[in-house]
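Novice: In what follows, structures are represented as structure tokens.
Readers should treat all values here as calculations from the given coordinates under stated rules, not as data from a laboratory. Being a predicted model, the structure only gives us computed values, none of them experimental. Cβ atoms are built from the backbone, for glycine too; each structure is taken alone.
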Structure I
Amino acid sequence: MRIALFGGTFDPIHSGHMRAARAAARKFHLDRILFVPSGNPPHKTRDHLTAFHHRHAMVALACSSDPRFVPSLLEAPTADRRPRYSINTVRAARRALRRNDELFFLLGADAFHDLPHWKQYRQLLNSANFIVVSRPGFSIREITKIVPPGLLLLRRPAAKAPPKAVLLKRTAMHVLEGLDVAIASRDIRQAIRAGRRVTGLIPPLVEEYIRKEGLYLPRSPGHESC
């Protein structure tokens, strides 16, 4: 099977996430995409995130529309509240895979540019194939600027290699083009606080859940206050 990990805070998960997942599944023939909401991400404080059970519930509702999409607890928060790093998530996923399964890591171009600041990012690049969701101005050359030269495969790619790919010694980096994902979770939270409509920006079941649970409203517990 071809399986991708799609991580993020998903606070909330929105239509841009879903479009990126569907496009990646279609182009790279993915059998499963595991949506992995972050439990204790190292780059955000706990107080600035909606409670994990709400974010996971919204992911589960969004995934219900496609049998290829699976909500994951790989980064569920633990009692010790230690930060959860992507390298550990990938290693845990690999332990659960069968020998012939192929693992991908799906992320946006902005997150890809930040990779050199991630824990053990060289090992991460060696542990899974990457699918980078492009944005205007992002090209395949950007990948070679981020990937350490020592990891690049210095030979001409084989004819069967997928288009828009950079081959590493153990893995490959792919670019997913043709998406215009101009939606941000922060903007959705702000719109809800301001009483503006968000229909179409988030999956309908997620919108219903947010309304029923009163998420992202002023002074509502368990969400970002700024």
Structure II
Amino acid sequence: MIILLVFYPFFRILLNNRKNFPLVLKMMRVWGGSLHRLGGVFIKFEKKEDFPEPPYIVCANHSSYLDIVLMYSIIPDYFIFMGKGEIKDWPLFNILFTKGMNILVERASRTASHKAFKKAGEEIDLGSVVVIFPEGTIPYTAPQMKAFKNGAFKLAMEKNVPIVPISFGNNWKLLQTGAVLKSNGRPGISKVYVHKAIYPKQNNDEEMVSLRKATFEAIDQSIHMK
């Protein structure tokens, strides 16, 4: 929170112009890297395939808020998040979404969700990487994943871009989900698996199911590796 407060005045100014977004991302990389290192959390790549040339879509399991922080140290290219609509109510951090750099998805509204994914498509057209947690939320059953929603896979087919699955093996142990100052957290090694990119072959319902299944299985197998 202290580190974010230091950057906040700069965000207020820089986020008024899209050309500054890459600079803001660099600042967020400093924030994210400082946050997890000062907290004693370090990344160990259990598996790391090369990232494809952007644009592409990153799909990861979501078991902890630590997942978001670590993305800034993992993805080498300019990227944006698609996040749940509730983020607009988060103090300080919400400015990264309400100012247009990242995308909020109002899941209760089909119209709003459609607009969000349309905007994500426009970002892909500009060469951006889009990060989506296809479960849509942090499940109470973590590390057991919820079923994936279709949005990421429809978007990959429509824009003909690959999916890069990422598995967070034990973030749910390092920072548990719950009320601020009431959930458990500890230092440790975050086990991260960056999988080989999965390319869509067609644009139809069968291919969407195939993409969703392949992504789920790649992530799920790594989570349960000993």
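Novice: From I, II, which structure was percent of Cα pairs over 27 Å apart = 33 calculated on?
Specialist: Clearly, the read-out refers to I.
Novice: To test your reading of the models, identify which of I, II gives 2.9 for distance in nm of label points 7 Å out along Cα→Cβ at positions 52 and 100 when calculated.
Specialist: Considering all the candidates, the number was obtained from II.
Novice: Looking at structures I, II, which one was helix-only ellipticity at 222 nm (-39500 (n - 2.57) for each DSSP H run of 4 or more, over all residues; to 500) calculated from, given that it came out as -12500?
Specialist: So the calculation was done on II.
Novice: To test your reading of the models, identify which of I, II gives 0.7 for distance in nm of label points 7 Å out along Cα→Cβ at positions 12 and 188 when calculated.
Specialist: I
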